[in-house]
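In the part that follows, the structures are each spelled out as structure tokens.
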Structure 1
Amino acid sequence: MLKGCLAVKEYVNVSNLPKATAFLKRQSVGYTPKKSKVLTADQVAKSILEVPDKKWLLTKVILVFGIFGACQRDDLVHLTLEDVEDKGRF
């Protein structure tokens, strides 16, 4: 994880540094990465249909945009009104 972050954000290739690689290996002993929770298709459909719009409409819209727009989190954060095209009714 740390090697990947250093490579992406700081442009540092740790594989060229044997002492750093050995240190990172020793530090990662016993580390288990967290797995992200994923909603099933049934859970998504149930929440869209059953959750009240009055309180959760924005969350539901973001969920629909994320799924049907195949958006990543960063795409949703930077989404603006200019990015949305009104194609009329379905």
Structure 2
Amino acid sequence: NNFENALDFFRLKNINHDNFYYHHVGIYGYQYETLKKFISLKRSDNEISRSLEQMRAMDNNISIKVGLTDSYPLGVDTIEDLEEIRNIMKND
């Protein structure tokens, strides 16, 4: 699996099916010094406006590597998502 640097992160409220987007599954690993740097940084404007903490890293020249997977795990981004996950866990 080849890893490339992420170019951007954003949330889609209305998906335009004419364009192609990747679904983000965030699993982050940091070297100790990078993590110390990250937590010392102030929240960036992009982090605040997008509600995406990875923008703090990118806005401060900390690269984020990304890779592709064939799986499509469920995300928990809304109350409805949480309820769906709870139902799955109850029935599993």
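No lab work stands behind these numbers, since they all come straight from the coordinates. What you see is a predicted model, and the numbers here were worked out from it, not measured in a lab. Cβ atoms are built from the backbone, for glycine too; each structure is taken alone.
Ranked on FRET efficiency 1/(1 + (r/R0)^6) of positions 25 and 65 (r between Cβ atoms, R0 = 41 Å, to 0.05), which label among 1, 2 comes first with the largest value?
Working: 1: 0.50; 2: 1.00.
Structure 2 comes out on top.
Given a value of 15.6 for Kirkwood radius over Cα pairs in Å, calculated from one of 1, 2, which structure does it belong to?
Working: 1: 17.5; 2: 15.6.
It traces back to 2.
A value of -10000 was derived for helix-only ellipticity at 222 nm (-39500 (n - 2.57) for each DSSP H run of 4 or more, over all residues; to 500); which structure in 1, 2 was it taken from? Don't jump to the answer; show the numbers that get you there.
Working: 1: -16000; 2: -10000.
Considering all the candidates, the number was obtained from 2.
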